[in-house]
Every structure is written in C-alpha cells, then in structure tokens.
Structure P
Amino acid sequence: MKQVYDFLCRLKENNNREWFERHKSEYKDAQAEFNSFIEKLIVEIARFDSDIRPDLLDVKDCIFRIYRDIRFSKNKAPYKTYMGGYICKGGKKSPYAGYYFHVEPLSDGWGADHVLEPGQEFLGGNLLAAGLYCPESKVVQSLRDEISVNGDSFLRALKRARGFRLDTYQVLKKVPKGFEGADEKWKELLKHKDFSVSLPIDNSFLFAPDLLERTAEKFSLTCEFNRILNMAVQYALEEM
C-alpha cells in the first residue's frame, strides 16, 4: 500500500491537472494496487459476513472516483487526495451498512514513518470505518425504533468492536420526539443521525506485509454492529 500512499502524498502537493496528466501512469499503477487490495478484502470480509458475496460484488461497485465535483465547491482542487473503498451488500450506492477502507496522507506534515500515539487523533489520515453514514430519514427512524426496544444489542455490538469509536459528527442535543421515555442508557444512541464507527490506523499498520489479514480481523469486530444496522435498514426498505 506504500505505492498508493506515496502517490497521494505527491498529488497532495501538486493538485492540478497539468501535474496529474504528466503522472497519469503513476496514478494508474497506484489505482491498480488499491483495487487489487479491495478485491481481496471483499473475499476476506465474505468469510465472516454472509451479506458480502464476492460473486455479486465487483471492485468497481466499491471504489470511488478520484475526480472531485467542483461545480458548487469553493475548493477548486480537481482531485481527491485519498482513495477509499466501501464494501457492502449492493455496493457503495446501496443503503446498507458496510466496511470502509480509507488511505489519506496526513495534513500536518507527519512523514510516512509516523506512528500513532495512544489517544492521538487524526484530522484526515488512514482510516477503517463501519456502519452507516448519512442514512435516509426513514432508515434513521427505523434504527431509533430498534434502539428504543433493543438498545442493549447495540451497546453489546459497540463493545465488541474493540478499538473502534462511535462517530459523533451529527448528534442531536436532545432525545428526538417520541423517544423521551426510552431507557436512560440508550438515550445517547437515540440522538445520533449517523451510525458509524471508526478506527484511525497509522502508517506502520498500512505498510505492514499482513495488511489484508489485519484489516479483515479489525473489520470482523464490527460485523455484529453492521448486522443490527442492516436489519433496521431492511425494515425501512420494506415500508418505503
């Protein structure tokens, strides 16, 4: 994965079309390495998550374009400075919870040999994540309905996802209307609009020869969390 990371470092310093066109072959080599990894990761995740079917899920269904949509953005940089792959039932455009692998050079000048200190947080950077990001309102309602009667299962799944942290990007200040009577220990969960967990990974993890096995092992800890989320997603889809 170092070839991918090194290319993204150079792109971050030269985010313009002229440089990109001159180094198009390097991009294609990095993209090929990343795609190959995601293809293998699909197979590994399928070993513990029956929703993931390698025979039905192609790499192109899981990866994102490097070209940015700058039409309505103040940031006119034409390229993303990261590569990401989202592995879930139906691919990245489906409503289901899944597993996200993200490679991105750090923004603060740390080098490729930087090791993440305990408790240290990234602003950007390499990341493993699982769950749902920006789900539709009916899905959020379904998730809250499930939590309001079975919140302990969510809490157990979060505890099982050792090392991952529940993201708090979009959290209401108050318990949503209709859920005020829920068990006190579930009320913080009910405030969430996103249901995702994340684990920053440092470059020693990213460049390790057993990256595939280590990534799959980490994601396996979030399988129960995704299973619960997808049950609620399915309920919402059946009512839409």
Structure Q
Amino acid sequence: MSTLSIIVLATALSGLASAAFAGLVLLLPAQARARSLPFLVSFATGALLGAALLALLPHAIEGAGEGGAHGIGLALVGGLLVFFMLEKLVLWRHCHGEHHDDPHEQAAAWLVLTGDALHNALDGVLIAAAFLTDVNLGIATALAVAAHEIPQEVGDFAVLLHAGWSRARALWFNLATSLTAVIGGVIAWFALRPVLDALPYVLAVAAASLLYVAVADLIPGLHRRFDARSSVLQIALIAAGILVIAVVERTAH
C-alpha cells in the first residue's frame, strides 16, 4: 500500500472513528454522559502529551540533525504563538468544548460545523506530515488526534441538538466534517513531498498544536473537578493516554 493510500485511510479512520464513538457516548443518559466526559478528556490529554513529547518532537529533532535543534525550538514556539492567535480569533476554542453563546442556535450550529471542518483539515495535515516521516509516527499521531476529537465531537453534538437538530442529522453532518481530514492529508501529501527537508519543522509545529490543545484547552477543564477520586482517575487516565503512545513508539523501534 502506498504512503498516500495509508494517509487517506488513517485520516478517514481517525475522523470517522472519533465521530462515531462520540455518537455512541451521546446515546448515554445525560447524567452518565456528563460524568464520563471529563475522563475522556483526561485520556485525550495524555495521548496528546505523549504524541507531542514522545513521538513528534524526538523525530523532529532527529530529522533536523544536531545543527537544527535550535530551529526546531523556534518552530515549536512559533507554532504555540500561532495557535494562541488562532484561538484569539475564535477559530480554535469552540472545537475543544468552549462554544459560543449565540442567541441564534442555528447560526451557532453552522459555526461549530465550519470550525470543526477547518480543524479536522488541519489534523489531516499533521497526520500526513507524520506519515511522511515514519509510518509508525503517523499511527501514533492519528491515535492521539482521534482521542482528542472524541470529547470535542461530544460537545459539538450537544450544540447541534440544542439548535433543534435530530440526532441522525447531527451525526451525519459531524461524520461529513470529519472527512475534511482526508482533504487536509491529501493536500499535505502533495505540498510537503517536494520540500521533505522542511518536514522536521512541520513536525515541531504539529507538536505545538497538540501541546497547545492539551495545556491550554483540556487541562484547565480538568481542574474544575478536584475531589480525590476524580483527581486519581484523571491522573490514571492521563498516564494511560501517554502509555498508549509510548507503547506504539517502543513497538515501532
């Protein structure tokens, strides 16, 4: 199977799996769904941190060579600043659980879907960049992306249902927006192949994306529950998310 075929398959499965799993979570009673969401977020946080720090950054530094480590650091910092600015422009925040208090629910629903489509396309670019470097790195990145998309998709479903959409319509539209990851992956395949020397720096920006989502968007929400039982479960699930990525990386090498 060609690398392009693997990228298409991985981006499609990552997006569709997260949307489908979120749909299953949505079938739970409201109380059970509210209880389970913070723990999904905990696992996603660990997966993002693991993919960024144990997979993407080491490969980026290795690919840049000894003389390129400083450039990798600059790319990482630059990526963090870019995602901060995007969030300031309200192009990022609602994709991770913070939704607009728009009195016109239908407008909010379409805004969520548009932002979700753009975000998934960017995820496709990150996954493609990882696969162009190493197949196993691509798998680890796709797993991390799918993990953090699940709580986001649950939040998006909630907005669509609040706008009066049926569950079936909300599911189908979320599945459709998830496929923009494939578009992003294919574009990245053709755009990045001619400039393979730039891949380590693209991986550093990808790591910045995952770190920013974990630290700026997901972790603050976890602090809203600070009882001992919730804290222990959160720590255990964050560790589990990191462990999954670590196992994938160790198996690959």
Query raised in the report: Which structure, out of P, Q, was distance in nm of label points 7 Å out along Cα→Cβ at positions 35 and 227 derived from, given a value of 3.4?
Result: P
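If helix-only ellipticity at 222 nm (-39500 (n - 2.57) for each DSSP H run of 4 or more, over all residues; to 500) comes out at -26500 when worked out from the coordinates, which of P, Q was used?
Among P, Q, the structure yielding -26500 for helix-only ellipticity at 222 nm (-39500 (n - 2.57) for each DSSP H run of 4 or more, over all residues; to 500) is Q.
Work out the source of 17.6, 56 here, i.e. which of P, Q gives that when Rg and Dmax of the Cα atoms in Å is computed. Numbers along the way, then the final one.
Values: P: 18.9, 61; Q: 17.6, 56.
Among P, Q, the structure yielding 17.6, 56 for Rg and Dmax of the Cα atoms in Å is Q.
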Query raised in the report: A value of 21 was computed for relative contact order in percent (Cα under 8 Å, 6 or more apart); which of P, Q is the source structure?
Result: P
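Each value in this text was obtained by applying a stated rule to the coordinates, not by laboratory testing. All values reported here derive from a predicted model rather than from experimental measurement. Cβ atoms are built from the backbone, for glycine too; each structure is taken alone.
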